[in-house]
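Below you'll find a set of structures to go through.
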Structure I
Amino acid sequence: MIAPDSDWNDGVPSPRVGVFGAGAIGTLVAARLALTGHAVTVVARGDRLACIAGDGLRLRDTSGHVVTAQVRAVTAADAGEQDILLIALKAQDIPTALPEIAPLVGAQTTIVPLVNGIPWWYFQPSGTTHVEAVDPGGRLAATFAAERIIGAVLFVTSALATDGVVDVQGVERLILGPVVEGNDGPMAPLLTLFGGCGMDVMSVPDIRRDMWTKVALNLATNPLSVVAHATLREQFHDPALRPLVAAVLEECYAVARGQGIDPRMTVAQMLAVGDRAGDFYTSMAQDHARGAPLELGAIALSVLEIAERAGVAMPVSRMIVDLCRFRAAKRKPE
């Protein structure tokens, strides 16, 4: 157990806050909380753990200015049970990390998965359906109670550089909402935790609407960024690429609406947001460049799985995803 070391919210003991994963997203969120004065435990491994233990968590803005946050950096075995656990792993890594994550979760732990694409909790609290592409065999859905999960949609442009610093640009926006609609109990502590952290944080009662907005953006830009080796700016401005982005957005929205969910933003609004994107490569393009596994399960295959179940055709999306998989199979690290 991790003893709180400060008072929080008028004498109430501070929650034990853990961030499992120290890539770009885990580092960013943990650093923002730590810089606000919260004691944060970060679970990492190997060289990344040693880097954080020695140098702290470091964020760099577009001007080159670096801020450093101090956290408790440990392995999963030394982390202990947490009151709030933010899971900041690639979606495909969560099932294999389950034995390490489980000991950090108690009966009252609030779990906040910070993942791209369709999350494992999408069909919860249904006990009969799961998303095979992100939760093989439904193990995650069976392990974590839906009532303890707060869905999260994070809009941020960040990358973990070779010097161990996370480069951040643009607005940092975090949307939170209960997986079980109306289950607002875990929300108040989370909103208090993130208050004043420098991120634009909002709560919604229907998190799946925002989830589908981000899912559509991810599927429209990530695989294409690998196939075309294109930045976000190029994808939204090049006359050969912009129609492909728009077509994938439309296909995703058709799947969402077939699920009875109306995404929060229209396709036109999504394209307008993309028009302001900078010369930044998507996380999938970054993974492809360094020879890392691509997050195709959560970002692409999960959507295609749901579409196939519902009988919704996604020809443009499927073509780009197939080309992306072909390129990934032949790649060499740059």
Structure II
Amino acid sequence: MPTAREEGPDFDFSRHVNLSALDLAGIRVRKLSEMGYKVAPGEIDFGYSEPFRLLSEEGLRLYREAILSKPVLENCYYSCPMVPLTIRNMAAHNKFIRQMSTSEAMLLACSNMVGCDLAWHPFNVEHMMTNIQMKGKEATKVFDWHHDSNSFVLLVNLSDIPADGRGGGTLMQDATGAAHEVRAPGPGWAYVMQGNRVKHAAKSSENWTRIVSVISFCRKDTLAVESLEEDTVDLHLARNYTDHALLDKEYAAYRLSRSMEKLRFLKERFLDAEANNFSCLVRRKELVRHLEHLTRNLQITSRSLQMLTDWGQPLPRPLPVDEVPVTEIASAYTSTQAA
């Protein structure tokens, strides 16, 4: 939910994003099938895109300013072993970011790019996560090899990259295990990947400060109440770097709401006295499939919440403002990052 602080600029897709229909048509895409992955019927044959310019100069400036705005500095910076410096729940504390992360025009452009209808990630806390690897710090990957629980992510580079900048991209693994690095050539550039299908890892930036925002989407048809596809959104990754109190509340609310919607759908579809005939084998089998689907999703919910209960590692630590390296972050916004 938004805070009471509403000052600041509004997000305007036409001014702050560069994606026209012509731009979308020119973006090169690596398909899953080209990477050697098997593509099941109904699955989207999309692996990842090559980089493209996403943000206009004004959009880039406003995004960067949002990261260092007072409410974000006071509420959104965390540190944890998986990523020493991360920004979470920024949409709740900045109007520009919140409007961008709920923009229908933005959603439509990304849907057109990947070839299916997308929905914004159901957790507000997952909107516009930003990961920072400071120049000169340990050369540990911010995120090592993994799959995402949600379908698609848009990765937006916010850093100026020096001419001799090394590393800092995303490693994409094909079906043979070979890795290909994709890296934005400059600030405001982005690329999309189907993160729950393509195994990937963030590559350390060796001589520059890497600031990348990760914008998450789900397939809209997977979230439909009549869907029998698995809703794989879980807490396996998010528990490592997100405030557990925020995560617990949003996840439980989302999952329970989904389950209640499913039950209402089943009641209307199968318990209507006139429309339903339980002597019909087809109808019974359909109901059983939906109940099994509901059961699996409840099991995912239970396991994910139990992960938080059983968590035995250090919790993500909120950073007080005086521990946020503001000067170093701001220095990544100049074209003179020293090697």
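For the structures shown (I, II), distance in nm of label points 7 Å out along Cα→Cβ at positions 221 and 245 is largest in II.
Identify the structure, out of I, II, from whose coordinates relative contact order in percent (Cα under 8 Å, 6 or more apart) was calculated to give 21. It must be structure II, since only it matches.
Determine which structure produced the value 11.5 for mean count of other Cβ atoms within 10 Å over residues 37-44, calculated from the coordinates; the candidates are I, II. Going label by label, the one that fits is II. Which of I, II yields 2.9 for distance in nm of label points 7 Å out along Cα→Cβ at positions 165 and 317, as computed? Source structure for this number: II. Could you figure out which one of I, II the value -12000 for helix-only ellipticity at 222 nm (-39500 (n - 2.57) for each DSSP H run of 4 or more, over all residues; to 500) was computed from? Attributed to the structure labelled I. Look at distance in nm of label points 7 Å out along Cα→Cβ at positions 133 and 189 for each of I, II: the largest one is in I. Kindly point out which one of I, II the value 32 was derived from, the read-out being percent of Cα pairs over 32 Å apart. The read-out was computed on structure II. Hey, FRET efficiency 1/(1 + (r/R0)^6) of positions 45 and 101 (r between Cβ atoms, R0 = 25 Å, to 0.05) derived from one of I, II reads 0.40; which structure? Among I, II, the structure yielding 0.40 for FRET efficiency 1/(1 + (r/R0)^6) of positions 45 and 101 (r between Cβ atoms, R0 = 25 Å, to 0.05) is II.
When distance in nm of label points 7 Å out along Cα→Cβ at positions 61 and 325 is calculated for each of structures I, II, structure I comes out greatest.
Here, each number is a calculation from the coordinates, and none is a lab measurement. Keep in mind that what you see is a predicted model, and the values were worked out from it rather than measured. Cβ atoms are built from the backbone, for glycine too; each structure is taken alone.
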